[in-house]
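Some structures to go through are shown next.
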Structure I
Amino acid sequence: MIPAPRFVEAARSRGFSLYSGVPCSYLKPFINCVIDSPQLHYIGAANEGDAVAVAAGAWLGGKRAVIMFQNSGLGNAVNPLTSLNFTFRIPALIITTLRGEPGGAPDEPQHELMGAITTNMLELMQVPWEYFPANESDIEAVLERATRYMDTHHLPYALVMRKGTVDSYALRSRPQKRPTFSASCPCVSGSPASASRAEVLQALQSATRPGDIMLATTGFTGRELYACGDSDNQLYMVGSMGCVSSLALGLALAQPNRRIIAVDGDGALLMRMGAMATIGYEHPVNLTHILLDNQRHESTGGQSTVSHSIDFCAIAAACGYPQVAHATASADAGRFLEQERKGPGFLHVKIRPGVADDLPRPDITPAQVAQRLRRFVGGHP
């Protein structure tokens with residue numbers, strides 16, 4: 001077994017400063033050590049997929065990140081690993097446990113199948129892996145192989161942690177309390193759903209400042225933002241539905257002096273609404289979360305979502321967003337973005353359905369979008 005601080009310090013010396021994940025008893029000493037370290041930032045994600053997106057955002061912001069979770073949650077991470085990290089060529093160091101290891105110690109029945117297929121799943125996703133080091137003498141070589149691969153291929157690398165790999169480490173720190181906020185949501189002018197998606201995006205673009213970064217959720221939102229005007233400070237999400245707010249969180253924490261604007265959709269937000277709780281707790285003052293709500297999955301045929309029965313502003317306030325508002329006109333969306341605030345801020349914008357028949361698709365690849373955004377913030381490709 002190895003002391004948790006030994007691996008953590010070796011990883012820190014190679015630039016790994018942000019960790020995000022979901023706990024596992026195998027990971028307990030490792031996570032505790034990271035939480036206690038004043039030089040590291042641990043983000044407890046609502047689920048494993050959110051942790052992947054947070055780490056991806058951190059990399060876009062110029063920081064190396066580590067994702068940690070139990071292998072039973074690997075399924076939750078499949079979507080962003082295959083359609084965010086692979087598609088945009090975003091590396092991350094994955095540490096997944098091996099509960100239910102074939103031939104290993106007896107474990108709970110729910111781990112039997114995943115224990116048998118964990119490494120096969122990684123290989124199927126084209127994620128190279130090796131076992132987490134069990135001896136101190138192996139740590140540097142393992143990290144060297146992992147970082148060399150990630151720097152060369154811009155893709156994730158996984159370490160599979162067996163039971164009893166890391167010495168015990170008792171958590172010394174305690175969670176920091178965060179203030180709660182009123183769930184009031186001030187309405188603004190404009191008739192119900194008077195604006196189109198494109199009109200709101202144009203207003204938001206006009207209200208951005210030099211240095212701002214805007215991330216658009218998957219579907220028509222990203223395509224319409226591109227049609228409004230392509231720019232190095234914009235990212236158009238494809239796949240990884242529901243992950244744009246977690247991506248924005250990682251980017252906001254990596255780039256605290258830049259304003260990060262996450263433009264979400266109602267179907268996407270409902271898919272991973274737990275991310276709002278993480279954002280509220282982490283409380284990035286430079287993050288603005290904007291929801292464009294037309295009450296449907298428009299890019300897949302216009303099927304209805306359940307957003308018509310949801311009070312998104314109340315949810316945002318309850319999750320810890322200190323400033324929430326509702327808008328139905330594009331001008332109000334622009335004014336919300338122009339206001340000085342210490343966020344995270346949340347704006348719910350009702351929009352009318354509809355999209356232009358000739359809506360273009362970006363002629364720049366997702367990987368190129370990621371690389372140019374990383375250059376925009378001063379990171380290295």
Structure II
Amino acid sequence: MPVSTRPADQWSPLYFLSSVGAGGIVASFFMWLYMWVPHKGQPVPIFEDIAAAFASGTGLKQAMIVAAMALIAGFAALNIGLFVWNLRAMGRFQKTEAHQKLMSSNGESQYLTLPLAIAMMINVGFILGLVFVPGLWSVVEYLFPLAMTAFVLTGLLALRQIGAFLGRVLGEGGFNWAANNNFGQVMPAFAMAMVGVGLSAPVALSATSAVAGTAVVLAVIFLVLSVLYAAVAVFLGLASMVQNGVNRETAPTLMILVPMTTVLGILLLRVQHGLHSHVEVHTTPGGTLTLLTVLLAIELAFLMLGWAVMARQGYGRRFIRGTETHVGSYALVCPGVALSVLMQFWINKGLVGAGLIAKFGVAYWGLSAVAVVSQFAMVALVLLLNRRHFRRTPVSAFVPAE
């Protein structure tokens with residue numbers, strides 16, 4: 001009998017992206033409830049709003065609510081399950097020589113997927129509370145300090161890992177410039193952005209000025225750190241790519257700035273809303289539309305860049321449809337989810353908010369269809385990647401990535 005194995009048995013920190021991707025899909029389906037269910041009295045829909053909309057809604061609206069809640073619950077379970085699996089796999093991996101080799105290479109920064117996954121899971125937990133827990137809003141002010149503490153601790157973990165990596169490469173050298181021909185080094189910036197967007201939630205949701213004010217300061221700090229780090233990492237990555245070409249296995253990292261842009265965009269919108277509510281700093285609908293359009297343009301630029309390079313290299317033919325597998329393929333999920341989420345904000349807070357299109361009109365649903373198609377494409381991609389990476393196959397049929 002041939003021995004069976006699976007690609008996921010060759011674990012690397014990038015497998016945390018499988019959990020992050022599932023969590024991103026949870027957030028994307030929460031957009032259905034956020035944008036399409038009335039929620040007077042608070043900035044986000046809660047269980048009571050969803051129940052009322054279901055009771056009074058048409059068959060189509062009821063089907064939408066059931067689908068959103070089912071998909072939120074299903075992918076939240078997948079998010080948590082994959083996170084736990086990764087923690088166990090990481091514990092085993094850290095006892096191997098492969099871990100020591102990784103920690104002395106550029107790949108050390110891959111461990112920033114851990115705080116990224118933690119921050120995503122905290123966000124998923126908050127969504128689950130809003131959607132499924134009756135009466136949550138009556139105690140939410142007590143939960144915000146706990147959530148902020150969790151995000152701060154996650155942020156400190158990220159900063160500790162970044163400090164260790166930078167301390168080694170700046171203090172001792174040894175950074176491999178030829179192997180930096182991707183945007184993998186943007187991962188620490190993405191992790192800090194995810195922490196920042198989590199910290200920004202109380203800015204928009206809390207009625208307590210002290211909580212909102214503290215959240216503004218912390219969120220903006222992580223926003224600035226994220227942008228500064230990303231700017232340096234992108235510049236260094238581009239310099240190496242121009243000289244050495246893009247690494248075929250890690251080409252999906254070219255689109256890592258797409259989810260990071262969405263996350264930072266949500267952070268900015270939350271800060272704007274909180275400042276409007278607490279300190280009378282007002283933003284015009286035109287200003288919001290302009291901001292969201294700029295962010296969308298940035299995402300489209302990096303999506304086209306990544307698509308062009310991967311098409312040239314035949315990435316899909318090798319790693320999505322072919323016999324080879326590479327854990328970096330999970331980096332394709334977040335950009336598609338992020339585009340869907342940002343489009344929902346652009347349509348509802350930008351175009352509708354500025355009065356350019358009517359909510360639930362023909363143009364509205366035409367544009368929303370693009371977001372929904374992107375969303376379900378990522379659902380299909382997650383299921384495909386999980387099957388390819390976690391299904392056991394005979395060794396003779398498994399062709400590892402180079």
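The numbers here are math on the coordinates, done by the rules we state, and not lab data. As the structure is a computational prediction, the values presented were derived from the model and not from experiment. Cβ atoms are built from the backbone, for glycine too; each structure is taken alone.
Of note:
- Parent structure of the calculated result 4.0, given that distance in nm of label points 7 Å out along Cα→Cβ at positions 8 and 272 is the read-out and I, II the choices: II
- A value of 6.7 for distance in nm of label points 7 Å out along Cα→Cβ at positions 56 and 104, calculated from one of I, II, originates in structure II.
- At a computed 15.1 (mean count of other Cβ atoms within 10 Å over residues 160-167), which of I, II: II
- If Rg and Dmax of the Cα atoms in Å, for residues 80-263 alone is computed and equals 21.9, 66, the structure in I, II: I
- Answer label among I, II for the case where helix-only ellipticity at 222 nm (-39500 (n - 2.57) for each DSSP H run of 4 or more, over all residues; to 500), calculated from the coordinates, equals -11000: I
- A value of 27, 58, 15, 0 for P(r) over Cα pairs in 20 Å bins from 0, in percent, calculated from one of I, II, originates in structure II.
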